[in-house]
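Dropping the structures in below, format is structure tokens.
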Structure P
């Protein structure tokens, strides 16, 4: 169910939709992110030799402290980004994600230019958007490689996006499931929409991206 807020979106000023990928463009309960978490834990065990009991807590600490587990592993253990991303994204996503006509119709109805803005890799993003049938609606993917050495929610990652687009922050709207990412966006002057299970109290909130068009009249 959508949450009503007093935080209206200045649609007449929005030229770019910056859309998160995982847990934003597809339902959070489909199991994909849980498979990725399992792979991250296995990476910590198999590649860095932590115990199975230690791995979940280490993964969570690094994510909270650095924005992504990868960023923390790079900072503290000099982990190779290519090896890590290939390992953790090696999951059978075609069993969990399929063509979504409603999502396609929504994106087609939105006149703004659309960018995937993700802490995942472009390879993973392309796999997801191709399965959903929505690749054609996004003019670019700004991924963890483009943001390196930063990541969401670090402000430097957002500056990277704005510099790449050559757009002022007020022309951008971030759609994301992470309250931390939405907070950074708002600090910089972006409009925001919160999606999914974690509500950002200063953003209009929708349960899934399927509800996005309900925001046009707010």
Structure Q
């Protein structure tokens, strides 16, 4: 669980980082003492399951999201339950037509992010995940088959929301990335905390640590008194 100081610390460490590196920063906050390499080696679905659990501990089980209908542009406010995203554990290895491979992890994604185009990134991911036969040059058909098998084996790595527009009846699927979503929420929380620290430090001369040591309820009452 992240509290006031923890939220500010992880928010600051995530600044300027890409999506995968930022996800590992968030995960590291929940698992102190575990190395970056060990966290990066977790399959993406397992990483996101842990991030979802951290998000629920920090901000509660309800996720408030927003979507826009692709057909009529109607705005949809979504109230999502974290339990709806629960998935089981994925296998450590997969076998398909003589190929033995594993699921992609964050270290693979970091490497793929340095590729110049999507096709190069897709091939690099497949090559990094291939365990046997060693040195085998994958065909496009094999890469596609591996990708499909990975998605089926670990649905938690690619969460989709099935949405229906109340205005026009259009149905569609929207990808949901818990790492990006949680990071955006923490950005809002961190900026709110900094505004509270600024107001109370200016009024009472308290240090940041002293303001953050107050419970949210006490901070709220002090802020209310400043506005009275």
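The value -16500 for helix-only ellipticity at 222 nm (-39500 (n - 2.57) for each DSSP H run of 4 or more, over all residues; to 500) was derived from one model only; which of P, Q is it? Considering all the candidates, the number was obtained from Q.
The greatest value of distance in nm of label points 7 Å out along Cα→Cβ at positions 11 and 195 among structures P, Q is that of P.
From which structure (P, Q) was mean count of other Cβ atoms within 10 Å over residues 59-66 calculated, if the value obtained is 13.0? Mind showing how you got there, number by number?
Details: P: 15.6; Q: 13.0.
Structure of origin is Q.
If relative contact order in percent (Cα under 8 Å, 6 or more apart) is computed to be 22, which of P, Q is the source? Attributed to the structure labelled Q.
Among the shown structures P, Q, from which was the value 1, 6, 12, 14, 14, 14, 13, 10, 7, 4, 3, 2, 1, 0, 0 of P(r) over Cα pairs in 5 Å bins from 0, in percent calculated? Here the read-out was taken from Q.
Matching task: 32, 30, 23 is the computed value of Cα extents along the principal axes in Å, for residues 115-202 alone. Pick the structure from P, Q. Display every interim value, and only then the final one.
On the way: P: 32, 30, 23; Q: 64, 41, 25.
Checking each candidate, the match is P.
Here, each number is a calculation from the coordinates, and none is a lab measurement. These numbers were taken from a predicted model, which means no experiment stands behind them. Cβ atoms are built from the backbone, for glycine too; each structure is taken alone.
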